[in-house]
Structures are given as structure tokens and as C-alpha cells.
Structure P
Amino acid sequence: MTTKTPERRSAREKLLAAADELFYADGVHTVGIDRVIAHAGVAKASLYNTFGSKDELVRAYLTGRHQARQERLTRKLARYGTPRERLLGVFDALGELAAEPGFRGCAFLNASAEAQPGSAAQGVCDTTRAWLRELFTDLARDAGASHPEHLARQLVLLYDGSTVSAQLDRDPAAAAAARAAAATLLEAASR
């Protein structure tokens with residue numbers, strides 16, 4: 001009989017896991033560094049040696065969320081056969097996410113609402129917003145939209161609105177309603 005040794009995580013991994021859980025659930029501003037350290041089960045020096053400050057921990061947390069979003073959407077969209085299905089599939093992915101237990105809306109919107117201009121959090125939020133606009137622009141172009149940038153702007157508004165609605169109304173079906181509206185917009189933009 002072999003016994004498995006529990007996987008040892010580094011202080012960085014523990015801190016990021018704690019930050020991800022706590023910042024997403026309770027907010028970046030309201031969660032103090034001592035709470036993250038206690039939840040991670042590491043020494044205070046580990047945080048400062050690894051990240052240097054709470055601001056840099058927040059940057060790493062949001063960067064991890066951004067990378068996870070990119071990977072999740074890339075995997076999801078690869079399952080669709082046509083450009084139109086891929087574009088609408090973004091809303092399917094959002095609906096799946098909104099249906100998960102513990103869904104608290106968009107981590108970037110939540111963090112941005114608390115961020116100071118020029119902060120690390122604001123920088124990552126700006127990066128993820130630019131990526132989302134670019135994703136919708138590329139998908140709209142591939143789907144044959146005559147003005148892909150214009151359609152992408154509308155789709156980002158639908159995405160944002162359905163995310164907020166799913167959170168505030170606790171209604172994962174908001175993404176399906178946004179998907180239907182996106183299909184109508186895509187049809188009109190492809191004429």
C-alpha cells in the first residue's frame with residue numbers, strides 16, 4: 001500500500017489561493033493583509049518577500065483571474081464550429097460561470113470599483129477590458145460583421161450587463177437573454 005504525500009504548495013501559491021478566495025468573496029479593499037496571511041497559513045514575511053505589498057498581491061490576484069478567464073474562454077470557444085457560434089459561445093461560458101456556487105459577479109468590475117486611479121488593480125482591469133473588447137472585435141470580424149468594432153462595443157455592454165444582472169438578481173439566465181440579444185445584433189450587423 002502506498003500513501004500519497006500531500007502536495008506541498010509554495011508560500012506564493014498559498015497566498016494567491018487565499019487572496020483569490022477572500023478578495024473575490026469580500027472585496028479587495030475590505031480584506032486586510034493580515035487576514036490573507038492567516039488564511040494562507042504563512043508568515044507575514046512571506047507576503048512581503050514574495051509580493052512586496054498588498055498592491056502587488058492584488059495585481060497578481062487579478063492577473064491570475066485574467067489568465068483563467070482567457071484560458072476558460074479559449075477552451076470553451078474551441079468547441080464551436082462556426083464563427084457565429086464562437087461569438088455567441090462567450091455568453092454560454094458566462095452563463096456557466098454565473099451558475100456556479102459562490103458567483104459574485106466580475107472580479108474586475110468589483111476590484112475596479114474599489115481601485116484608485118493608477119493603481120495596480122486599475123492597470124490589470126484596464127488590460128482585461130482591452131482584451132475583452134479585442135476578443136469581441138475579432139469574433140465579430142470572423143462572423144462577418146460589417147463594422148466589427150461597433151458590434152464589439154455593443155457586445156461588451158451586453159456582457160457587462162448580463163454579468164451584473166446575474167450577480168444582483170442571482171439569475172444565471174441573464175447570460176442566455178444577453179446571448180439572444182447578441183444574436184439579433186450580429187444578424188443586423190452582418191447584413
Structure Q
Amino acid sequence: MIVAVVLSAGESSRMGRPKALLPVDGVRFIEKIVLTLRATKVDDILVDLGHNAEEMRQKVSDLPATIVINPHYKQGQLSSLIAAIHHIESAAVGPDVDGILVHLVDHPFIESKLVDLMLDKFYETRKSIVVPTFGGRRGHPVIFSRNLFPEILAAPLDQGAKAVVYAHRGDTLEIPTEYQGVTIDIDTPEEYRRNVKTAP
């Protein structure tokens with residue numbers, strides 16, 4: 001089974017308000033991501049929260065996902081991924097998890113068909129990492145096999161999961177796509193206005 005992990009623990013300091021709650025296509029970023037993932041072959045969805053966790057939990061409690069709180073979110077994105085893996089490993093289904101599909105809340109444009117293709121290719125090729133590309137650039141989401149969990153848990157916090165990705169270049173499958181959304185990262189009000197048609 002594959003568990004989707006949506007990382008949404010940061011302070012959104014450059015945006016000035018929670019990116020998870022920004023509107024896009026008539027819904028919130030986090031809502032668009034979770035509902036798209038729910039329409040794919042992923043078996044479960046975790047949403048990782050950190051900054052203002054309890055307030056955020058209340059605002060996203062309507063979503064079909066399990067909330068994981070990362071009290072160490074100020075240590076960076078990797079700390080949230082670690083919190084998600086610990087949650088998975090402590091759950092009853094932990095031994096049945098083959099990998100995680102990691103997505104970032106500031107990448108609201110996600111396509112269900114691409115996610116399903118990534119899952120299919122993950123099982124077909126048995127690669128440790130599966131990542132989509134657009135125009136030669138890698139994007140999100142990214143699948144990590146469970147055999148990389150120990151390395152992720154031991155990776156330097158200041159380097160994040162990139163250290164693990166770099167260490168497994170030869171065991172990574174890139175999937176080219178015409179879907180530009182995989183590389184659209186929205187961190188600032190300017191990027192929001194540029195990429196979201198309904199943005200003020």
C-alpha cells in the first residue's frame with residue numbers, strides 16, 4: 001500500500017497567511033490536494049501540520065485525511081516527513097506500507113492521472129524513488145520506497161530529503177509529463193497572483 005503525505009506544517013512567512021487555506025478553483029489549496037489524492041489509488045492520506053497546529057486542525061477537520069502534528073516543524077520540512085514516517089511505522093498497517101507519496105501544500109496543482117501513473121510505475125519498476133518532470137525539471141509529488149525510510153530518518157535536517165534523493169540517482173525513475181503543475185511552487189503573494197487565476 002502507498003500512503004500519501006501532504007506536508008503543511010510551515011509558517012507560510014513569505015506568503016503572510018496560511019498557504020493551505022488559500023483559495024484555488026473554488027476550494028482551499030489543502031482541499032484541492034487531498035480531494036485529488038482521494039480520487040487516486042493511494043491507500044491513505046496524511047496531512048502534516050505544525051505551525052498553529054490546533055487552529056489549523058479545526059480548519060481542515062472536514063477533509064478525508066488523517067492529521068499528524070509535527071511539534072518540531074521549525075526544524076524544517078524534513079522534520080515533518082520524519083513525523084509522518086513515525087506515525088506510519090507506529091500504525092497497525094505500518095508493515096504493509098510499500099512507500100509514501102510526498103506532496104507539498106504550496107504545490108496546489110496536482111493531477112490524479114499522473115499520481116496513478118506514478119504508482120503503477122513504482123510497482124512495475126521497483127525503483128526506490130519516482131518523480132515527475134516538466135521541461136526537464138523535477139517536480140512533485142515524489143514517491144519514496146519504504147526501504148529508504150531509515151535513510152530519511154537519519155538524513156541531516158538542514159539538507160532535507162534531497163540528500164536521500166541525491167544518494168539514489170541511479171535508483172530513481174523520472175516520469176516526463178506535459179502537466180506543468182508539478183513544478184509550480186507558490187510561496188509568495190506574487191507567485192499566487194501569477195499562477196492562480198482567481199487570486200486577488
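44, 37, 32 is what came out when Cα extents along the principal axes in Å was calculated for one structure; which of P, Q is it?
The read-out was computed on structure Q.
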The value -24000 for helix-only ellipticity at 222 nm (-39500 (n - 2.57) for each DSSP H run of 4 or more, over all residues; to 500) was derived from one model only; which of P, Q is it?
-> P
Volume of the Cα convex hull per residue in Å³, for residues 12-99 alone - structure with the largest value, from P, Q = Q
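Which structure, out of P, Q, was FRET efficiency 1/(1 + (r/R0)^6) of positions 124 and 156 (r between Cβ atoms, R0 = 30 Å, to 0.05) derived from, given a value of 0.95? Can you show the working numbers first?
Working: P: 0.95; Q: 0.40.
It must be structure P, since only it matches.
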Identity of the structure behind 2.6 (criterion: distance in nm of label points 7 Å out along Cα→Cβ at positions 76 and 132, calculated), options P, Q | Q
Output the label of whichever structure in P, Q has the greatest value of relative contact order in percent (Cα under 8 Å, 6 or more apart).
-> Q
If we compute mean count of other Cβ atoms within 10 Å over residues 92-99 for structures P, Q, which one ends up with the highest value?
-> P
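Every read-out reported here was derived from the displayed coordinates using simple, explicitly stated rules and does not represent laboratory data. Quantities reported herein were computed from a predicted structural model and do not represent experimental measurements. Cβ atoms are built from the backbone, for glycine too; each structure is taken alone.
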